[in-house]
Structure 1
Amino acid sequence: MKMPKRKPTAAPRTQLKTDRLLLYAVSALAFLLLTTPVFVLLLHGLASQAWRDLPDSAAIGSAVLLSFASTAVVVCLAALLGTPLAFVLSRYAFRGKRFVSLFIELPIVMPPAVAGLALLLTFGRRGAIGSLLAEAGILIPFSIAAVILAQFFISAPFYIRSAQVGFASIAPEIEDAARVDGAHGWLMFWYITLPIAWRALASGMILSWARALGEFGATILFAGNLQGKTQTMPLLVYSVFERDINAAIWTGLILIVLALAALFLSQRFASAQDKLTR
């Protein structure tokens, strides 16, 4: 004898709608908390037309030039030094590998002021390495070299992590087939590995550049805030905030636009890399 089918009650559907509304409400609250300050800054800058009256335009120009020059050097250093390191971490197993990876990525979560203090104790005039350099007449703190070193220390792990993921995502069968055809060593890397993983490397470079562009804490502690010498765009925002709010807003708008462009490009490259390796 067949049992009659019971119709679903309205209670589960009502509960499902309630849960969904609660989920949407919490998500909307999180979205507003994360985006409202950015939109307020953008609207305030456009409404006040801050760019029409900039008494510190010379300071803005020097800060922009210094920021772009230093971050360009940082990205080149990250690619030159970080690519071999990322390749080793992605391909070889050795004792203490997790320990090495942990300390490489530590600057990502390290408080910037602590990072600046560590750099100062290492490369300062009386530091572990800085004292040796000082004897040779090389002074790093409060110079453009200090700006580059601080930005590299904070931002390079972003490139190394992205490059490591890109190298690890390459299917072993592809390189095995290349070895059968006679590829090995540098030939393998330049003609097989690099062309496949270049999108992940490009994504890491963009993220590293954006992080270096916005670096503040380690730079101000290790390199100082000298206009025309070590004052980058974030340091300019900090310096002119009280006496010239328009200059601070304008510089902040530049940083936001550049950060948005960097995130967009990074996501595009990362998405293309995922599609390629699937």
Structure 2
Amino acid sequence: MGSDVSVIGCGWLGFPLAQQLLAQGYAVKGSTTTAAKLPVLQQAGIEAYLLQLNPLPQGNLPALLQARTLVVNIPPAAKQFAAETETRHLQQMQALCEAVAASEVQQVILVSSTSVYAPLGRLVTEEDAALGTPATAAGRALRAVEQLWQQQGRFGVTILRMAGLAGGSRHPGRFLAGRVEVAGGNAPVNLVHLDDCIGVICEVLQQNCFPAVFNVCADEHPTRREFYPFAARQLHLQPPVFLPPETDTELAGNYISNTRLTTQLGYRFKYPDPFGFAYSE
């Protein structure tokens, strides 16, 4: 295929994504925030650069932006900068977006999250992002960042709103293991496997699908009460104990729809049911 791709953020998702893109014939650049990881990326065949957003870029961003397509995979640092999650992440993305606008990049894939949706308690589609207020600071930050990237007009932007991330080192059996009196047992599970995160990004590139917005979430939505004890037992961990339904006052959760993805892009999930990827790491 030959088209260059730069992946900003070669972590849990970005590193295996870059490896898959290399296997498909792309020339791939990638960034990391730690110098110790540079040789790891280089040994995998990735043209690696150190890049930090503090919140302004520090590192060789111009070299990373010498690419046709940029994958932006930088989540808000909600734990490290809890008090300033929204403002800091928006500052990071404003600086990056301005640099991209002045570069040769022609299209951007922005990895976002379904946390941009307010708690609506129903089936949620891509059109619902403007309704209500996201429940978390990270969700509010990502909603503002999506709008920032969509408002620029020089390059095409495809936004991928990922559901809860699982697979690889993120086994869902650990998410709630050992907890008691857990609320929201009847809420639906919205998860996506790492392999499908990568698969969707590759499909967007192959079909040159820009601009667009897609929810990326497995087809099936078991309840938390059904799924998380099962997942914990697969790792021989103590299953979580949920509040009885009659005492659980938490509002019903969102059901994230992937219909646009499966119809417009024609994507078929490798792991359509979360039970299917809770067996092993």
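Laid out as a table, the results:
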{"item": "Answer label among 1, 2 for the case where FRET efficiency 1/(1 + (r/R0)^6) of positions 20 and 148 (r between Cβ atoms, R0 = 35 Å, to 0.05), calculated from the coordinates, equals 0.80", "result": "2"}
{"item": "Which entry (1, 2) yields the derived value 17 for relative contact order in percent (Cα under 8 Å, 6 or more apart)", "result": "2"}
{"item": "Volume of the Cα convex hull per residue in Å³, for residues 220-259 alone derived as 70 - corresponding label from 1, 2", "result": "1"}
{"item": "Which of 1, 2 yields 55, 30, 26 [Cα extents along the principal axes in Å, for residues 68-203 alone, calculated]", "result": "1"}
{"item": "At a computed 40, 34, 18 (semi-axes √(5λ) of the Cα gyration tensor in Å), which of 1, 2", "result": "1"}
{"item": "Structure (1, 2) behind the derived value -25500 of helix-only ellipticity at 222 nm (-39500 (n - 2.57) for each DSSP H run of 4 or more, over all residues; to 500)", "result": "1"}
{"item": "Parent structure of the calculated result 2.0, given that distance in nm of label points 7 Å out along Cα→Cβ at positions 28 and 212 is the read-out and 1, 2 the choices", "result": "2"}
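Quick note: the coordinates plus some simple rules give every number you see, no bench work behind them. Nothing here was measured: the structure is a model prediction, and the numbers come from that model. Cβ atoms are built from the backbone, for glycine too; each structure is taken alone.
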